[in-house]
Structure I
Amino acid sequence: MEAIILAGGLGTRLKNVSKRMPKSMALIQGKPFLEYQMDLLISQGVKKFVLSIGYKSEQIQSHFKENYKGCEIQYAIEKELLGTGGAIKNAMRFTSDENVIVANGDSLVVTNLQAQLEFHLEHEADVTLALKEMKDFERYGTVKLDENARIIDFIEKQPISAGIINAGLYIFNVKSYRQQNWPQKFSVEKDYFESCVNEQKMLGFMTKAYFLDIGIPSDFEKAQTEIGSFFKIDKSWTLFLDRDGVINKKRDNDYVKTLDELEFLPGALEAISKLNKYFHKTVIVTNQQGIGKGLMTEEALEIVHQKVVSSIEEKGGKIDAVYYAPDLASPNNKLRKPNIGMAEKAKEDFPGIDFTKSIMIGDSTSDMEFGTNAGMVNVFISDTENEDHYTCTSLVQFETLLSSVLGAK
């Protein structure tokens, strides 16, 4: 796959923090934002980059040169501002694929790029935009779709309680785009997306992606905080994982009592294998009051856990220990989450564990309270963003994000 990154932004709104550099080169934890973005795209299968550059272009060229982590880099230099549409047209001269990824240089979109590409090809779209639902915003315009995922309208920015936004990650059919009679300078948003929405087959690929935009100072500072929390991870850290809803599917109002009821979440086992390389220890901590209710035995649970561990090992990963709380829910039960009895047992078994250098990944309030009570960094697995915790839709998405962050380290 080839990717064009629009990296020529002036960074006008970030002039107090970017210090006369292209916006995409603004430093996040000491590393250019563009590196995080390229690492993310590489993890998704991109092999070649075309960087569309203009303002202070020499800074980008001298930093990356012609190769980044084995991927070829070519530069499409804007001698004068061409607008986003003109920049894409100019950069397409350096591509050879029939379809090319285009990304804004000031946003990080952690999504399944391969799935977006397959969707684009299957429906023979002229362009496919990654779209994301957001709440309570006024900074972005919104997008309307029909029942077939075809984009039917782009709506101007306005205060809105909930809507669908353009996440700034596209897949273009190169021939379709280049055969248009474009001027040298134009806006892809205004002159193509909005003006040609009825003539071109524009599709929306809905994603629950982790989305980070550094376009304004407040979001730039948010990026420093969010990426910073993960950037300091090294092999002295410990990963704590909830089980149901994180590794395997959670059974509604029930428990995983037998192997037949154990269904792993897509990509979770592989994600654990990849995450292992960043952490010293990886342990599972799980409430299992099905035992206390008499619905299953500890022996049956042990069989399930043996299967979980062996399945992870088959994917090249490992679990150092599994801790479970079998009793009924009770505020006085020190073992059950949100109390930290299982964390303390893990520290007894592995004295090197430091809770301040630990991440707790879970899908429930009790998981987050457990992490908070122990002094850990929390990652909430949820389809709905949570202001109090870092939120990812799955273990796979967290691994992709972490690989992007630590890949630039």
Structure II
Amino acid sequence: SIEEKSKGMGVRVIENGAAFFSLTNLSKKKIREGLREAIREAKLSSSIALSDEKAYKASYKLVGDFPGEEEIKEFLLDLDKKVTLPWIKSRIFFLTTTLTKKYFVNNEGAKIYSEIQRFHLEYNLIGKEGNKIEQRNFFFGNSGGWKDFLKLKAEETIESEARKMIKIIHAKKNKKGKYDVILAPELVGIVVHESCGHPLEADRILGREAAQAGESYAKIDSIGRKIGSEKVTIVDDPTVKKSYGFYLFDDEGVKARRKFLIKDGIINEFLLNRETALLLNTKSNGSARAMNFAREPIIRMSNTFMLPGDFELDEMIEDIKRGILIKSFTEWNIDDIRWNEKYVGFEAYEIVNGEIKDFVRRPVIETTTEELYSKIDACSKDLHFVAGTCGKGEPMQGVPVWMGGPYIRVRNLKVK
């Protein structure tokens, strides 16, 4: 095991323009020197301003039980033993634990202290038999304690995937054509993260991400635009307790809340920080996050998911004559305005006359954001999440997020 500790300070100065600096040497002398230089740089920078927001004084913690080194070792060895199978040729596991203590202050009177403990498990399995190969790389994550992490049932899920991999390796390819498709929460999560969350980040809409990550199909006047069926409501909510993307105040001191990005199929709200909120003549919705003290806060997602509906999964399947159920994915791709996208299934099944049949190998969905959202006619009562580390910015910042939703039914979708 490797243990690392870091401590430092990040300071943003706004004096006509803005400047940011960070320190690990927290002596008063170094802080004063940094401030003087930052003020000088800010005065020479392009003018910016921030929205007026309430200044909070608050303190909160989400810290639970922590396992000993032997318990972690036993967990990983037991997991490795469970997936040691003849067709599994490579097994890699990374378990990371973090405790982030943060104290935010500004010159408006805000003082916010937080402690958040997180657990993150990444795994990679490679299965091979004959000349056929499959790979599975995915994540589990939460905030809170070790017992909360164990409730995610990572061991059970990973073992199940490893055992199914031999059947996936030898599964037949589906025929190309139009299918009614059931997407499981894992697929729904990556879909909403990539085709709703990122394109509705206000800095991206304003062109601030164009050089690094691309632009967006959404424009400043897209609020009110219909982009999906009335079954589609997608939110971003950092206040979900014990979630991997949990926080109660963002890194500009704004109180976090649930944001309805798409509501009943209509674009409803963008992800905003204080700068973009002022530009759009509104208030920040608490979406500014920094990876650590050495990075400036930028607009980020937290926990992005589609809200569940009122269907049972069996109901959604039973009236499908020709369909595919995709439970997990192995790869995805999306263009730089977040419009044209591709998803490749990992664990997937054929549906015939309302019954789940055999595995199908690597079904490929190629669609557009609007087509996919518009063809959703049912959402299950379920709500499940998967963890990820979302990357954005220059220099790159990775922040913890959850993605998810219910099972959804998408009618008449082209599958290769």
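Values in this text are rule-based calculations from the coordinates and carry no lab data. Just so we're clear, the structure is a prediction, and the values are computed from it rather than from any experiment. Cβ atoms are built from the backbone, for glycine too; each structure is taken alone.
Things to note:
- Looking across I, II, the calculation of FRET efficiency 1/(1 + (r/R0)^6) of positions 48 and 64 (r between Cβ atoms, R0 = 35 Å, to 0.05) that yields 1.00 traces back to I.
- The maximum of mean projected area of the Cα convex hull in nm², for residues 152-255 alone over structures I, II, that is, the highest value, falls on I.
- If distance in nm of label points 7 Å out along Cα→Cβ at positions 144 and 232 is computed and equals 3.1, the structure in I, II: II
- If Cα extents along the principal axes in Å is computed and equals 72, 45, 41, the structure in I, II: I
- Entry that produces -5500 once helix-only ellipticity at 222 nm (-39500 (n - 2.57) for each DSSP H run of 4 or more, over all residues; to 500) is calculated, selected from I, II: II
- Which of I, II yields 52, 34, 26 [Cα extents along the principal axes in Å, for residues 176-327 alone, calculated]: II
- Origin of the derived value 17.6, 58 (Rg and Dmax of the Cα atoms in Å, for residues 112-183 alone; candidates I, II): II
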